[in-house]
1. Please state which of the structures P, Q yields 84 when volume of the Cα convex hull per residue in Å³, for residues 228-283 alone is computed from it.
2. Here semi-axes √(5λ) of the Cα gyration tensor in Å, for residues 156-315 alone was calculated and came to 37, 17, 14; which of the structures P, Q was it taken from?
3. Identify which of structures P, Q gives the largest calculated value of volume of the Cα convex hull per residue in Å³, for residues 52-131 alone.
4. Name the one structure among P, Q that Rg and Dmax of the Cα atoms in Å, for residues 188-243 alone of 11.1, 32 was derived from.
5. Computing Cα extents along the principal axes in Å, for residues 108-195 alone gives 42, 31, 23 for which of P, Q?
Structure P
Amino acid sequence: MLTRSILSAAAFSLAACATAPSIAQDHQGNDQGNDQGNAAFAETGAQGRPVKVMIITMFGPEGQAWLDRLGPWRDITVPGLSPDYPAVHCNKQDVCVVTTGMGYANASATIMALTFSQRFDLRRTYFLVSGIAGVDPAQGTVGSAAWSKYLVDFSLQWELDAREIPAGWNTGFLGINTKSPNDKPPLDYRTEVFQLNPQLTDAAYALSRNVVLADSAQAQAARAKFTYAPANRPPTVIQCDTSSGNTWFSGTLIGERARQWTKILTDGKGTYCMTAQEDNATYEALKRAASVKRVDLSRVAVLRTGSDFDRPYAGQTSADNLLNYADQGGFAPATENLYRAGNPLVQDIVTHWSEWRDGVPRR
């Protein structure tokens, strides 16, 4: 699956730039924290720098979309961050940007280091995950900006080689400890699916829905090869959900499994549209911090923008779609649209902090 973060490899230097539980809805409260952890935070965390908004990016160009605009910045080095991105950048509005490094391991390690650092007080912080992704042409197009309500881990499945699947199966993927691809698994890992605070997601969407998004001639040409909407239409801000996992895929059949898997894990409530690499790992790290009241999970928003299609157009092979993904021209508008779609939320929070300080305002 893809954070289309690896788009940077061709053009950027990373250094530079039992009973099955229900869907985790940890944003509703964090009463599970132990007293020892809370006491430790009372002694240390409250003395750190307060942050109103922490923007989480995964690689240089995603972060640069924000760093080029909201400065000047003060760099705060935090032990345990990525060696490629060792500092958090904060401005006078108490908006900060952190870059985790790509993939599950980097994302979780960085967010754990960040949230348990004594250098920040993150108890009232809003977290905005801001990254590019592959997009399902049935839900959006290159350049589209999607606010997610569900995060689904595509990689936590059993898998058979598709050439060896039983008769009657349409995929080699199935839930762990199930008998067929259509079964919902017991959520034994407890990271398979997360539900974000819908009030925050709706607020973010309302603030950004009419934003004019960036586009490119190359992206327009790529869209024109699709015969259906919204793939062949200009990008807009939308609401749909993210599938995450370290494997970058391309294909109609595997893309269909991403749709099906999202429906299975969300009990039919979620709609897959973006495929990225880090989000479930990032959220689980935030959840660990929330368990000792260092962060508030009701304040996490996820914005993904489409940099390339997750499957081919009619007449194109899946291999061609994957190997020539950069030809779709979505990288530049996708990185730009992280700022265009995300900044209305950021600015509303910092400008009207008295309304946001104690939680998402009801308007």
Structure Q
Amino acid sequence: MTDSFREKLYPVNQSVSVANNAANDKYVSSNEATIALEIQDLTKHFKVRLGRNPLSLKSATVKAVDGLSFTLHAGQTLGLVGESGCGKTTVGRSILRLIDPTSGDVHFHGENIARCDKKSLEAMRRRMQVIFQDPFASLNPRMTVGQIIAEPLQVYKLVDSKLAARKRVAELLSNVGLISGTAERYPHQLSGGQRQRVGIARSLAMEPSTIICDEPVSALDVSVQAQIMNLLEELQQEFGLSYVFIAHDLAVVRHISHRVVVMYLGKVMEMADCDDLYSKPLHPYTKALMDAAPIPDASSERVTERRMLKGEIPSPLSPPPGCVFSSRCPHAIEACKTQSPPLKEYRPGQYAACIRIEETH
């Protein structure tokens, strides 16, 4: 594991130096950057049948995503983080139109994916790819690595011969740090990290500008996570890629993201530039997620300031009224149980959904 990744994955101190990140030249001015992806008031609701009787007419609505908006600039990474069941993966699937959103708009380089026809959608999907969480489940076990990577090249007629396909496959394998001989192997003959590299190579085959990374390292060992994260950063710098990086671990998101969106039960709790979120978080849920990260230094001041969430995450079928986080929030008052807080800008570029921010800061 590289030192830089270890420091970001397991920070001793919660404060982050803005100057240090600026020195890494991660940030591009929002005014100067081209907008790659713009999400406006995205919602996705599912009807769920209640009870065990398959003939039952009783149903409820799960608001998997409820009014999400964000902007991703070209060449940057937006981290989407939260506990399991918060709606992160649903956001990714809605962006790709693998499922149709209930309402809202998804603008990809100015074109609304949520409204486009089948032909336009197919063209856009070539420019927007996905890396899945489980590399083994997402690779066809009956195909060799070479066949897996070559398939999209042939389907979209990006190569005109088998020889050109083999050359392109070898080039893509080299891009992700695998030898050309890997093309003859099957997925079960590879390690988890190698399989994920194959998944990344398959995504790159389409020459996309934006990639949805759906928890791409959560199934891997920490040392392998570091290698994949560093690879994604290198590819971003080399090809100018934009990422929506979905994860449940704020420490992992911190390593790669320029801007971060924190979700809970389908709603945005906080949204800010990466430096601002980690150095001065506003929302109590964001603070609790950060305190859940491992502490390598037992003498750290964070030991006495840890914020442990009470209770379990509520069922999406019956979220709390008012603020959805009120049932677990250490600062909740009666008003929190009746008022649904808007996402409000409290600092330049830093938004939070909490009616008590000004009291607690």
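Any read-out appearing in this document is the output of simple, stated calculations on the displayed coordinates, not a laboratory observation. Worth saying up front: this structure is predicted, and the values here are computed from it rather than measured.
1. Attributed to the structure labelled Q.
2. Answer for the origin of the read-out: Q.
3. On the way: P: 82; Q: 153.
Checked P, Q; max of volume of the Cα convex hull per residue in Å³, for residues 52-131 alone sits with Q.
4. Q
5. Values: P: 56, 34, 20; Q: 42, 31, 23.
Comparing all candidates, it corresponds to Q.
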